[in-house]
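The next part holds the structures, each set out as structure tokens.
Please treat every number below as a calculation from the coordinates, not as lab data. Source: prediction; values computed, not measured. Cβ atoms are built from the backbone, for glycine too; each structure is taken alone.
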Structure 1
Amino acid sequence: MSTQCPAGQTDETIETRLWLEEHDWLYALLKSGDNISPTFRFPDLISACVSLVFAHHDASERVFEFLGTKLVLRPPRSARRRESMWMPQYSLLLVVQQSPANRHPNPKFQLDQLTTACVGLSREADPTGASILQQARVNTAIRAAKRKEAILTQGDTSRD
């Protein structure tokens, strides 16, 4: 899924899945009266959770601790919901997924589990979700600045 920007740049999202407990919590945040002006959607909220977790120097350790102590205890066939996240945050999770901590002899966790861990950790850190909404604003501003920079860069190269 992607949306085309005026400058020909693409803001891409990638599909992921969330375990129901974390999905339901994010859905409540999505529908909350605090999610206004703008109203953030799932890609924004999930990406904000990932950004918040990765703002810590020990993000990978925190993710694997959540996975190894909480998520691993849930039934492995637990239902999940399909959602999306923005590519910059997916890139952060991809590094963790490909890290030595996710290789033999350690258990192998998939993208949906890593994503769920970030939402779960964000929920534990701030059950109100206020920090997630604030981070969604920051992420949106960063994407807008990058689009603007791409437009300016494209304009500079077209004059050459």
Structure 2
Amino acid sequence: MKRETSKAKFEENLCNCTALRKASRRISQLYDSALSPSGLKTTQRSILTQIRRSQPITVGNLAEALVMDSGALAHTLKPLERDRLVAIDIDPDDRRNRLITLTKLGYTRLAASDALWENAQRAFEKGFGRAKSDALRDAMRFLVSDHFAVTFEETMASVAEGSV
């Protein structure tokens, strides 16, 4: 007996959020595979890279720079601290804050991942195209902007009020 596959399963999903999440998961899988010799995941590398750029940095500022929830970031930082890639210390100017810095091992591991990341970038741009890659990054910068968030929230409030 022939099984019919649900047509809906293969239909294009028009949900922007779902499409972005699916694309993000796929690209993360590809980059994670490319970075695997370094022992870092894409999420870890992005955190370490931001710390390298901004250190010392508070957990709150790091979360804001990465567009992450502070709680989720704290969860992701634990293995990096456990593996001695980052140091988290009390901020001497404000004891409520924690300052994050890269350790020597963190610098070394991040540097070891740089060439792997560059290869992944080249592979992405070869597969997707240089101009489309540039346009995609521009679109993503806009999507994480405060302007987009405010417009989205204002539109949602208008919909809730029934004025749109």
Structure 3
Amino acid sequence: MIMALLPVSISIGVLCGLWFFITTQVVWLVAWVGYAAWASFYYAGGNKDGLVKSIAANIVGMVQGALFFWSWKELGGGSMVLLSLWIGVFCFVMTIEGNISLLSAIPGQFVGAAVFFGNLGAHQGDIVLTLVNTAVCMLIGNFAGILSAKLPDMLKKEEVVAKSG
């Protein structure tokens, strides 16, 4: 069993280390946001269809999180009672949307919303800047996910070509 996961484990380990290094050089990129999206990709199936579902769920969750935050801030005025009720509605919506095939990776929506909220403080509550930064990092994380899933197969093909050549 350990050997079955070895190639993808190596791929993920190398790419995660590379992603972290890149985020230390490009301050605007946020490592943990990419990692969250990467995990969402694997939850959604770890393949091409999973990539589409993960990206859709992440972006929809992130945008809904931004709308939730904006509406609570503008209409809620800081009320914890309203916030509690609004969170219940928000979580219901993200879950019921799982009936839509493209959004069926429900945890991906929760990841998108949570990452938006977690990243909001780094941008001093600027919703638009947070949306852009979060979307970029989540897209990179999802594409790193598909790369980490495909890389072992790509390396096997290169090995076969090298041996036959």
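Below is a table of values for the structure above.
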item	result
For Cα extents along the principal axes in Å computed as 69, 38, 24, the structure of 1, 2, 3 it came from	3
Read-out helix-only ellipticity at 222 nm (-39500 (n - 2.57) for each DSSP H run of 4 or more, over all residues; to 500), computed value -22500, structure in 1, 2, 3	2
Value 15.1, calculated as mean count of other Cβ atoms within 10 Å over residues 32-39, assigned to which of 1, 2, 3	2
Test item: Kirkwood radius over Cα pairs in Å, for residues 16-63 alone calculated as 11.3, pick one of 1, 2, 3	3
